[in-house]
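These are the structures, in structure tokens.
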Structure 1
Amino acid sequence: MNILLIYPEYPDTFWSFKHVLRFISKKAAFPPLGLLTLASMLPEDWNKKLIDANTNDLDDKDILWADLVFISGMLVQKASAQDIIRRCKTLGRTVVAGGPLFTTHQEKFEGVDHFVLNEAEITLPLYLEDLKNGIPKPIYTSTERPDVTKTPVPLWNLVDLKNYAAMAVQYSRGCPFNCDFCDIIVMNGRIPRTKKPEQLTNELQSLYDVGWRGSVFIVDDNFIGNKTNVKQMLPYLIKWQKERNYPFKFFTEASTNLADDNELMQMMSLANFHKVFLGIETPNVESLKECGKLQNVKRNITDTVRIIHQNGMQVMGGFIVGFDSDTESIFETQIKFIQEIGVVTAMVGLLNALPQTRLWYRLKAEGRLVSDTSGENTDGTINFIPKIGKEKLVDGYKKILSTIYSPKQYYKRIEEFVKYYKPTVRSRISAEDLRAFMRSIWIIGILSKSRLLYWKLIMKTIFTKTKAFPIAVELAIFGIHFDRICSRVVRT
């Protein structure tokens, strides 16, 4: 059997970094971890080829080569996935689809022969057995949560690692919290399931053996969802890193209660974690209660962010406007809040109702759902009727973006971050890093309208906090991408 695995193209989004990948000569931010893992679950004697539409063109000859075409993706990749399905069916190929996009949206796709939904460790073997017996069904679904300790190592050889800015691995699935707008518990449940420590280091060793060095994204829904297991795993990771002179630097997603556990933060720093994304959402306590983000209600977020910065990890934050409890004051409040806490990479989105979430069911019952969501909550669109009024909400949202990503406010946040940041990351300065810095001098330091702010940041960081210099340069470069994304949204 010839198996073609296809990963649809991402649109230009907040997290795509398309406008700055050229600084390090990369084509995409991350590889398609789900498809690479699924490839390991397929029979060994099948011929496998993977086309990531974000790094390579999909040719008709690739489709015609295949006996089966497997497609997986996220909601934001919907348009590209539909086009790929159409092309495959035009060429007479059997299409098998799975992953988050199809699990909650399979009714939106025509031309898919077989949906293998939910978690593949459960549903893929069912499909493969029926395929072997010549009786494959249209849909395979299950509410069973698989044991992730049996999940295989991804087949890294199916992609060219040089195309990517970072690699990706998974340690756990699921999140103990129950935010009403989040579809994580729909996909992966509320009980975090973790891999064994040796299993994770084995995956990292496989990356190391194929030559990868640099950033690794641990893609967990909430890396610290099961603190007990994480603390048992981290000593293994620290030892593995130390023995190999710290080939990887990690970033991940977590909840704000990370700041409450000094031991955990210190262990993560020793393992070479240097970034963590937090769902901060809003300074409006009533909105936090409304959406079930109770872990943030009685918390001083400014202190939370600074504590994590002081432990060597840069906080990237998610923020939302559009809750029923939000009033017209929320826009100025969010701006002041984001500037005060010093979160440079601030992903501010409009609230959207993702399929099958508690928010989605509530708004549907209230007759307030008006369309499907784009899956990209930073594109300035909403799929429900907000109590504040759509025009006020969108205008206020654009005001937030145009303010916090104006050069003056953006560089002010970098300085605020650098002030409290205590770098602990161990990493080599690569040739790519040096090229990126030199390009930043030309593109930002000479050609950009932000050149004075850039040079002020560069000189101040060199003389007052030299160890923070690499991250300061990186954030200055990221500012180009964020500015273009936000400018496009503001103009629409």
Structure 2
Amino acid sequence: MAKVNDNEDMGITVKKQDDMPEWYAQVCLKSELAEYAPVKGCMIIRPRGYAIWQSIQDWFNKNIVQATGCKNAYFPLFIPESFFKKEAEHAEGFKPEVAWIDKEITKDSERLAVRPTSETIMYDTYSRWIRSHRDLPLKINQWCNVVRWETQATKLFLRSREFLWQEGHCVYETEDGCRDDTISYIRLYEKLCRELLAIPVVVGAKTAKERFAGARETYTIESLMPDGKALQCGTSHELGQEFAKAFGISYRGRDEENHLPWQNSWGLSTRLIGAVVMTHSDDKGLVIPPKVAENKVVIVPIIVGKDPGLVLKKAAELKESLKQWNPILDDRDEYTPGWKFNDWEMKGIPLRIEIGPRDIKDEQVMVVRRDNSDKQAVKLSMLKDRIDEMLEEMHSSMLSAAEKYLKESIVAVKEMQGLMQAIKDKKMARAGFCSSTDCEEMIKDQTGGATARVIPFDEKAKADDRCVFCGKPAKHIVYFARSY
């Protein structure tokens, strides 16, 4: 069989720095993470993409759900319209995004919403589950799909009408207990991004204008993508007692009196896969953080001469001995080694192992890291230890590079001219802010769409800090950027 030409053009045809939207779409499609669905505004997550989501779920269930005493459950996709009307601010906030099933279809007395989020249907249930302080705290998480119908154009993983997420919903006896946990969850999201995905984030609160509909406070983790746009990677919401009032959730306290509980909600979505692609991938294609890679190793036999038997036999033995890393053995005989190298670089496999006759003679293999193309000869006797070391080195290197970019992309500004220049330069602007919604809207208008992304937890306004727009005393330090 004739071998496929190494130069056959199947790679990324645009550079990341030249046309990031086209580059991003090509990486997602050609690396087989996802594809566009025949339904407008929707996407298909392919097995390679879903494996990343499964890794996020596995880490999340162990380190967040189990570690904080949550329980996973599932609630219906369809929500009665009357439930939305019970909490006016919440209903108004989601009004443009809700898809409805009309009464003519439901054959019932009211319309049904297709779940945009689950506060209302879960809290109706909580009103029956909670009776006493002994029932608290109640901590429930669900993995599900949601629909936000307002979206028209699909941006794979970043924006679609239907997407996958987790949403946690907890109920507490005290306000302090609720607030502490709400902040704890956003900190755990930060840990997930750093330790699993090698993505650094800025952690803090949202401004009043950017809060979740119906929340007293919203906390967020924000990352900055290579095109200068911020990406909200996860949020947690301190909901106060308004939902408890609206849905009749109360409990008999330790004093034998009835009380309203305090509530929070928190969530992250498959948007994180988009963050992985944009943050780490390059002009060759996808780069997958080792800890979420389903296949951490690909083995490519280097066939020399007409008798491949010895090399293929040794490669198969290697695959068996390395099974803890779920290796792929690429023994396709219709492709040249060079074509295979390009193919697996496109698909982002963290480590490539090359083995040929000379390597067998020297009792070694060549190991190549996907992120920096570093190539090392490794003795077979040391291979297992070295694979673990190289995967850890790769994660650390990817995180360090992303941290360097984030740090260098945050620009401190004091006046609107500086803020507008920072946004023009695709940076994130750090500025004093008076927290006026009017100022926030004017900043968005004058910068062509930049919004207040986060009030960082670890940075406080000083006495002499002034609002970047109006010049009044600053209440907060705020990061501004364009966003997805």
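Derivation of every value follows stated rules applied to the coordinates shown; laboratory data play no part. Just so we're clear, the structure is a prediction, and the values are computed from it rather than from any experiment. Cβ atoms are built from the backbone, for glycine too; each structure is taken alone.
Please state which of the structures 1, 2 yields 1.00 when FRET efficiency 1/(1 + (r/R0)^6) of positions 59 and 371 (r between Cβ atoms, R0 = 41 Å, to 0.05) is computed from it.
Values: 1: 0.75; 2: 1.00.
Comparing all candidates, it corresponds to 2.
For which of 1, 2 does mean count of other Cβ atoms within 10 Å over residues 67-74, calculated from the coordinates, equal 22.1?
On the way: 1: 22.1; 2: 13.1.
Clearly, the read-out refers to 1.
So helix-only ellipticity at 222 nm (-39500 (n - 2.57) for each DSSP H run of 4 or more, over all residues; to 500), computed for just one structure, reads -12500; which one of 1, 2 is that? All intermediate terms of the calculation are to be shown ahead of the outcome.
Details: 1: -12500; 2: -10500.
Label of the source structure: 1.
Using Kirkwood radius over Cα pairs in Å, single out the structure from 1, 2 with the greatest value. Display every interim value, and only then the final one.
Working: 1: 23.6; 2: 24.9.
Largest value of Kirkwood radius over Cα pairs in Å: 2.
Comparing structures 1, 2 by distance in nm of label points 7 Å out along Cα→Cβ at positions 227 and 451, which one has the largest value?
Largest calculated value belongs to 1.
Quick check: 6, 22, 24, 19, 14, 9, 4, 1, 0 is what I get for P(r) over Cα pairs in 10 Å bins from 0, in percent, for residues 99-354 alone, calculated from one of 1, 2. Which structure matches? Walk me through the numbers before you get to the answer.
On the way: 1: 6, 26, 31, 24, 11, 2, 0; 2: 6, 22, 24, 19, 14, 9, 4, 1, 0.
Comparing all candidates, it corresponds to 2.
In terms of mean count of other Cβ atoms within 10 Å over residues 11-18, which of structures 1, 2 is highest?
Largest calculated value belongs to 1.
Using distance in nm of label points 7 Å out along Cα→Cβ at positions 203 and 435, single out the structure from 1, 2 with the greatest value.
1
Of the structures labelled 1, 2, one was used to calculate distance in nm of label points 7 Å out along Cα→Cβ at positions 75 and 387, giving 2.2. Name it.
Corresponding structure: 1.
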